[in-house]
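Q: Read through the structures below before going on.
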Structure P
Amino acid sequence: MNGVLLFAVQEDVVNFSKPKVDYIRLAEHCAKQINKHMSLPVSLVTNTSFKSKQFDKIINVNLHSRQIKKIAGEQIVWLNFDRCKCWELTPYENTLVMDTDYIVKNNSLNSVFTSNKDLLINKNYTDINERSDKTVERLSNHGIDMYWATVFYFQKNSKTKTFFNLVEHIQNNWTYYRMLYSIGNRKFRNDYAFSIAIHMLSGYTSIDWPCPLPDPLISSFDTDEVFDLDIVKGNFVTNTRGMNTHIMNKVALTELLND
């Protein structure tokens, strides 16, 4: 069975205040777009108890360690430690995983399910304003290529099980691997762990595995202004109508969806 897996893990909100980044709201919108453009079942991994018709299944997990990340000048709680559990959490044999700030606007990613590949993930990205940032192309100045865990696809088999087990091992021993790969950022990122796991399983060299997704990763920066789901302003205003887009300013995206 084919399907999409989303993650929305967040801290409880107290005093009736609204979170600056509402991952549940982002997930519901993402699932709605997937249903509209891709006609696929969507399951959600979350630590929050709620009901929604947007999801095929809601999979509950416990709250793990927390990190703080700056997004659009705001200090945001960042809970990104469950992605390594994809293989065991997914109810599907063939799974497309995506961040909830990934805006689906077409069905181009449906072709992953007929690709006959066990893992598809992009290591290149296209900025909406054609800006270049060398710091996100590699894990360090002279390090290995960066793979983006924003969107990826996998089949359930022994090789991908080994891959996710290795990602979890890297996560559990992050200080060691961060120093081994000369990564300056102390915070754990799935992009880093996925990149290291791919490097190790490729025999510490470059091979034709994994292949890229059929759709390029189009991204904006977390400081970009978001006017609506199609209009984003970085150095200049860009219309992304019809293009799947990773909108990294989750604060602005939450505000937009709550209006």
Structure Q
Amino acid sequence: MMLRKLFGLHFGGSSQQPQTSVQEDEREQVYDQDGLRSVHDHSFMSDPSFRIAYNRGVQAAGEYGWHWRVHIGLWAAKSASRLNGDFVECGVNRGFLASAIMEYVNWDSLGKQFYLLDTFNGVDERYLSAEDLKFGATDKNRRNLQSGFYVQGAESVRENFSQWKNVQIIQGAVPETLGHVTASEIAFLHLDMNCAFPEVAALECFWDRLVQGAFILLDDYAYAGYGVQKVAMDKVASAKGLTIASLPTGQGLLMKP
């Protein structure tokens, strides 16, 4: 049945008409971005609210073809907006996802704080593991800085987020800066630091303040080339008796029980 559904294969008698493998209009509907190729429905891309939010992310950081990854982030943030607690993002860079989220949830109407933590100067190489170094993390970090993919300095980021109230931009390396997050309750935590040590430190630091049902989105959990982070996060989750949902976008998703 699955083969017939995906490829139009026909195993019946000759009285039935043969089917073409893929219709022309179906080919045009294949999603193929950011390491994810899918024939499944992705009509969210044409939703006006999504498009406005996504475009606000593009305004902040440029276009990277992250539609499905951003869709997951927007869904989690919208769900978290109904919970008590503030939002925290560790690993902001130019602010693509946070900008899209704030546009999508009408941030100023929520009365929440959004804490945005980043070096705003790439990965802090002090926290790269031996395995990270083995797989070229230092060179990758420096290439991303030289190419301009990683922002250098927080001023443009502050300007980008000046559109909204209740935003706290905290510059410096995690875990040193975690103490600047004074939220007593957290409903949404997004970790995207491209390095296992600070991500584990952030999750452990905030765990007791995450409210029941809070969303923890791990940007690189299942992404190709970031296995060190997956192993580290699986270890943390296992110690808490939990498992992380591995998503085909490369993300991981966890909810606080």
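Coordinate-derived values only; no laboratory data. Given the structure is predicted, the values throughout are model-derived calculations rather than measurements. Cβ atoms are built from the backbone, for glycine too; each structure is taken alone.
Q: For FRET efficiency 1/(1 + (r/R0)^6) of positions 58 and 186 (r between Cβ atoms, R0 = 30 Å, to 0.05), which structure out of P, Q has the highest calculated value?
A: Going through P, Q one by one, FRET efficiency 1/(1 + (r/R0)^6) of positions 58 and 186 (r between Cβ atoms, R0 = 30 Å, to 0.05) peaks for structure Q.
Q: Out of P, Q, which has the highest value for mean count of other Cβ atoms within 10 Å over residues 42-49?
A: P
Q: Further, regarding this structure: To which of P, Q does the computed value 7, 28, 34, 18, 8, 4, 1, 0 (P(r) over Cα pairs in 10 Å bins from 0, in percent) belong?
A: Q
Q: With relative contact order in percent (Cα under 8 Å, 6 or more apart) computed per structure, which member of P, Q shows the largest figure?
A: Greatest value across P, Q: structure P.
Q: So, one more: For which of P, Q does helix-only ellipticity at 222 nm (-39500 (n - 2.57) for each DSSP H run of 4 or more, over all residues; to 500), calculated from the coordinates, equal -7000?
A: Here the read-out was taken from P.
Q: To test your reading of the models, identify which of P, Q gives 6.8 for mean projected area of the Cα convex hull in nm², for residues 154-241 alone when calculated.
A: Comparing all candidates, it corresponds to Q.
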